[in-house]
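Student: Structures incoming, each one as structure tokens.
Since every read-out is calculated from the coordinates, none of them should be taken as a lab result. All of these numbers come straight from a predicted model, not from anything done at the bench.
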Structure P
């Protein structure tokens, strides 16, 4: 079984927090603003585990698309 190799001092984590700090300095804190930074971190983690991240995958609720 593959395991995730990710520590606070690794570049993807530093990049994530740098992106969040940049967004905070621009007064952006809503989900739409921070989701690209988080998705980038998830892609890095997923690649280590042989997984692909599907961002904003549509879910169906009853007769409606969500």
Structure Q
């Protein structure tokens, strides 16, 4: 079984990473939020710095999704 991983750069030091059927926001070198396409939501994994929170919000805005805190 092969695990597919893909990356989409969104901005400086922020990207969307898809691992199999799961999607994440990656800030610098860390996965910081999950992306739920069915519910149109981005959910942070823990609490993050101001810059990382901005990265999460940029991805959510670009997708037209809400951020669930």
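Student: Comparing structures P, Q by percent of Cα pairs over 15 Å apart, which one has the largest value?
Tutor: On the way: P: 62; Q: 46.
Structure P gives the largest value of percent of Cα pairs over 15 Å apart among P, Q.
Student: Tell me which structure, out of P, Q, gives -6500 once helix-only ellipticity at 222 nm (-39500 (n - 2.57) for each DSSP H run of 4 or more, over all residues; to 500) is calculated. Spell out each step's value before the answer.
Tutor: On the way: P: -16500; Q: -6500.
Computed on structure Q.
Student: Can you say which of P, Q returns 22 when relative contact order in percent (Cα under 8 Å, 6 or more apart) is computed? Show your work: numbers first, answer last.
Tutor: Values: P: 31; Q: 22.
Of the options listed, only Q reproduces it.
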